[in-house]
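*Asks:* Structures incoming, each one as structure tokens.
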Structure I
Amino acid sequence: MKMLHKIIRQIATGENETLDFKQSISDASKIARTMVAFANNKGGTLLVGVRDNGSIAGIRNDDEKYMLELAAEFYCSPKIELEIIEHEIDRKIVLEAKIKPGVAKPYFAKAEDGSWWVYIRVMDKSLQASPVMYQVLKKQSKTNDELSAYSFLESEILNTLKDEKGITLTDLIKSLKIKRNRVIYSLAKLIHFDLVKVNYQQKLEFYTLKV
């Protein structure tokens with residue numbers, strides 16, 4: 001029995017936290033969003049030449065590989081190192097672009113207007129990072145990963161979340177009556193130390209205690 005090509009097996013799992021399909025690449029700034037989202041998370045793989053429904057389209061020409069390299073070098077900050085592998089499937093070429101978890105988080109993607117934004121990977125989507133998640137990413141690059149004691153604010157956040165099935169940053173700030181930046185920093189610290197969980201509904205973040 002002929003073994004299925006490894007790319008076919010990957011495609012069968014569908015797009016997810018570490019896998020994204022692109023039929024083609026025509027915009028380096030857009031593909032950079034997915035790259036930094038992977039780098040800011042667990043890493044991931046881009047399959048270029050694959051339609052959203054998983055069917056093989058194949059790349060149009062070598063420009064697709066050039067666009068990947070352009071995005072990684074000039075539209076991502078810090079620059080992202082890619083491993084690009086060509087696969088021939090049914091006489092069509094699919095590019096497999098592998099991105100490792102970043103070691104210098106947060107990674108930024110350059111928008112068309114020249115501004116730089118941070119993206120994270122949530123299920124099969126690359127979303128712009130909230131102020132809270134931006135702070136979480138910054139903490140991941142620091143060497144100190146021990147939480148010796150809770151501050152008063154951190155204790156207040158944990159106590160508030162005990163009675164909540166999910167609360168937004170805005171509602172948490174209203175409940176605590178404390179300045180926004182202080183809540184963001186403390187909440188990010190609790191998420192970093194795996195005490196608070198982030199949930200998403202329609203791209204909106206909700207926070208709960210980690211069970």
Structure II
Amino acid sequence: MRIYKPLLFAACLLPLVWLGLRIAGVAGPGLGANPAEELQDELGLWALRLLLLTLCVTPVVRLLKMPRLYRFRRMLGLYAFFYCMLHPLAYLLLDLQLDFAHLGEDLLKRTFITVGMGAALLLIPLALTSTRGWQRRLGRRWNRLHRLIYPAAILACWHFYWQVKADTAEPLVYCAVLALLLGLRFWWSPLRGRLFRGG
């Protein structure tokens with residue numbers, strides 16, 4: 001089992017390496033006519049994919065009876081946060097060139113950016129408190145805090161949907177996956193039993 005963590009670490013890093021090779025022109029098709037936008041989109045997509053993979057761990061564990069998979073959830077979550085931070089960083093550096101006055105205008109005019117920033121902000125406390133030490137310090141509050149991943153994932157899907165101007169098929173697939181993952185959690189939760197019993 002020890003070898004799987006380094007393999008997962010490397011696998012999660014591969015999209016960034018591949019993007020670097022495309023930027024350098026060493027491999028792949030390049031980044032097209034608008035490389036800044038392509039880079040931002042790819043980083044954002046990998047953030048969303050890894051966020052959904054993190055949410056997949058619990059259902060897979062429950063369905064396949066493989067509790068060892070919980071060992072990989074933290075790494076997936078931290079990588080989701082990593083790509084999530086690179087996504088707006090690329091926007092700030094390449095699009096805005098650190099013009100924060102323009103950022104304020106964008107946040108007001110382009111609502112999908114505001115929604116995306118909201119998702120990124122929700123992930124910050126989760127990344128900061130992801131260690132076992134913080135889990136011990138916070139106790140039951142740690143579980144409540146880390147439920148912020150649900151609204152963060154909803155906002156991330158919403159951000160992607162709003163960003164796409166024409167073909168919404170791809171973001172709708174991600175929304176459907178998230179709806180399934182949240183639906184499974186509701187089905188397994190004690191709340192469902194209370195609602196159906198009228199309690």
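No lab work stands behind these numbers, since they all come straight from the coordinates. As the structure is a computational prediction, the values presented were derived from the model and not from experiment. Cβ atoms are built from the backbone, for glycine too; each structure is taken alone.
*Asks:* When distance in nm of label points 7 Å out along Cα→Cβ at positions 70 and 110 is computed for each of I, II, which one produces 1.1?
*Replies:* It was calculated from structure I.
*Asks:* I, II: which one has mean count of other Cβ atoms within 10 Å over residues 30-37, as calculated, at 12.1?
*Replies:* II
*Asks:* Using the calculated result 12.6 for mean count of other Cβ atoms within 10 Å over residues 86-93, pick out the matching structure from I, II.
*Replies:* This figure was derived from I.
*Asks:* Another question, then. From I, II, which structure was helix-only ellipticity at 222 nm (-39500 (n - 2.57) for each DSSP H run of 4 or more, over all residues; to 500) = -25500 calculated on?
*Replies:* Matching structure: II.
*Asks:* Can you tell which of I, II yields 2.8 when distance in nm of label points 7 Å out along Cα→Cβ at positions 126 and 142 is derived from it?
*Replies:* I
*Asks:* Let me ask something else. Where does the value 3.3 come from, among I, II, when distance in nm of label points 7 Å out along Cα→Cβ at positions 6 and 118 is the thing being computed?
*Replies:* I
*Asks:* Once distance in nm of label points 7 Å out along Cα→Cβ at positions 166 and 190 is calculated for all of I, II, which comes out largest? Numbers along the way, then the final one.
*Replies:* Numbers: I: 1.7; II: 5.2.
Answer by largest value of distance in nm of label points 7 Å out along Cα→Cβ at positions 166 and 190: II.
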